[in-house]
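Before anything else, here is the set of structures, which you'll find just below.
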Structure P
Amino acid sequence: MKVAGFTIIKNAVKYGYPLVESLSSLLPLCDQVFVLAGDSDDGTEDLIRSISSDKIVILQSVWDKTLTQNGEILSVETNKALAAIPPEYDWCIYLQADEVIHENDYPEIKAGMLQYQQHALVQGLLFQYKHFWGSYDYICNSTRWYRKEIRIIKNDKEIFSFKDAQGFRYRPNEKLNVVELNACIYHYGWVRPPKKMQAKHAGVQQYWDNQAAPVADTDDFDYSQIDSLARYTGSHPRVMQTVIAEYNWDFKYIPGLVELSPKEKFKRILEKLTGYRFFEYKNYKIIPASELKKHQPISHPAV
């Protein structure tokens, strides 16, 4: 079984992405990791080269400045990186530059890839998500945050990065058939020093709506504008320990400061009554266990 990792990045230093930590968490699972480096102006490539691993392959790209709506540039760049993976790889693991895998989940991930490598129905593997906000002690728990997403796909060139690169689809536009892993992606996109967070927020606006009012040019980011958080008491990936130790800004979550929307209140009532989250965005199709059993592969390859 051969596994390739891939990611895209631009201006990791300027915007405070935990790129080194993200790649370091990916390396133990992969034979090679392909990093598509955009036309940065802050020493991002030097940062990548500082990682001591001969598994990393750096590719070059220039981002299209005309793609300024709905984060489309992110899927365009992700598809470039995906296309560069040679056909001899069986699986492709995708991490965004602010996503990290916990070492405790490595056995589950490896076992899942091995088990479903030759399972024709399975196109991808689904992860749970923890979205951190403001500090490393809080995670987002309102229904507007996606709880699961695909991060491992078969090396099939008909699979492509979808919309703003949150997930994947199969051409022309079909949801992937997936199996859910008991493994998690730790998403640190909204935890970084306020000055870096504000710079990133302003910098990426151009890829979402260049007609929007400019984001304020300040040295601070207002982390208080969040509707609902939950205290996180679990462990973080080992590769994040140094970054977490450098946490040096004040964050205090005040419940109720931002009122829940009527829609969010309604969803929470329904979920409490039924145990099911209605209207949840699902960019995937989980294969029923009965279908998996019907189509078991004849043999499992060795690792």
Structure Q
Amino acid sequence: MTAKQGIDSSLPPTGLLLIGMGPGRLSGMTSEALEAAKSADVRRYEAYTALWPQHELESLEQVIGSIQKVMRPEVEQPDILFDLARTSLVALMVVGDPLQATTHVDLQLQAAEAGIECRTFHGVSITTLVTGAIGLSNYKFGRQTTLTYPYGGWVATSPLEVIAANLQQNLHTLALLDLDPTGEGVGRQVPMKPHDAVVSLKLMREKLAQSVADMSVETALQTMRVEACNALLKQRFDLMPVVLCSDMGTDEQRVVTTTVGKLGAIDGGRLNCLVFPSNPSEVEEKALLRWQRGVMDDV
């Protein structure tokens, strides 16, 4: 009996396994995901959408075997992965849940077109983890966004537009923070810190203030977007409430309720994300009070 048959006889002899690693520690992975990763002949760790702590990766390797890191080009242009998957069982390990990013959904579709069997093993995602951890209703979250670094002088305003549109509809916003200052997904990752996020937000606001007058208003949706952006620009930006969530799902997890103006003075953790709350309900407001800086720093 082979090791693969002994661990999980339902796995195919060849193909691609999309394995969710959970938020950032070995104990957060499902037993099914661990067994599937252990059964694979080849293991790849996708390291450009999110990162695990190095010591946890080392612990994981002790359990399932060696892992090789891959970056954006190898996943978005998966010829090498597919060549391996035609003759062996390949595990692509993704922090959180593997199907939370459209990149991996596209990979799943490409595998089907190439005639490669693809199985998914889900994991806990930051998208679901944050809402419950800080006490805001997941029913009241709007579209998610990512705060990007200003790449070579280029500043994206779309993340701030998403926040504005959600606030206009009384919806909370989860904003993930960029990992790659180059925007290419091939180099050494530098997770954005709270100070970096404030710099990016201010640059976005400045650019949005200059460009909002030129936005199209030909449709009702476009008109709503412009109204939402103008409403946000009229606010005292430094007083806008924000919740800093650091290293969620790990032993270092920390939540702090603050404002954009005070956010830059907080160190944050290894990996950070932000929540921009809309008008909270009474229960949500009480929940957020737990995380005011100086009241209760640890979850």
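No lab work stands behind these numbers, since they all come straight from the coordinates. Quick caveat, the model's predicted, so the values are computed rather than measured. Cβ atoms are built from the backbone, for glycine too; each structure is taken alone.
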>> Comparing P, Q, where is mean count of other Cβ atoms within 10 Å over residues 112-119 highest?
In response: P
> A value of 20.0 was computed for mean count of other Cβ atoms within 10 Å over residues 88-95; which of P, Q is the source structure?
Replying inline: P
> Given structures P, Q, which gives the highest value for relative contact order in percent (Cα under 8 Å, 6 or more apart)?
Replying inline: P
> Computing helix-only ellipticity at 222 nm (-39500 (n - 2.57) for each DSSP H run of 4 or more, over all residues; to 500) gives -11500 for which of P, Q?
Replying inline: Q
>> Between P, Q, which one scores greatest on percent of Cα pairs over 19 Å apart, for residues 136-207 alone?
In response: P
> Here P(r) over Cα pairs in 10 Å bins from 0, in percent has been calculated and equals 6, 25, 35, 25, 8, 1, 0, so which of P, Q was it run on?
Replying inline: P
> If FRET efficiency 1/(1 + (r/R0)^6) of positions 120 and 224 (r between Cβ atoms, R0 = 41 Å, to 0.05) comes out at 0.70 when worked out from the coordinates, which of P, Q was used?
Replying inline: Q
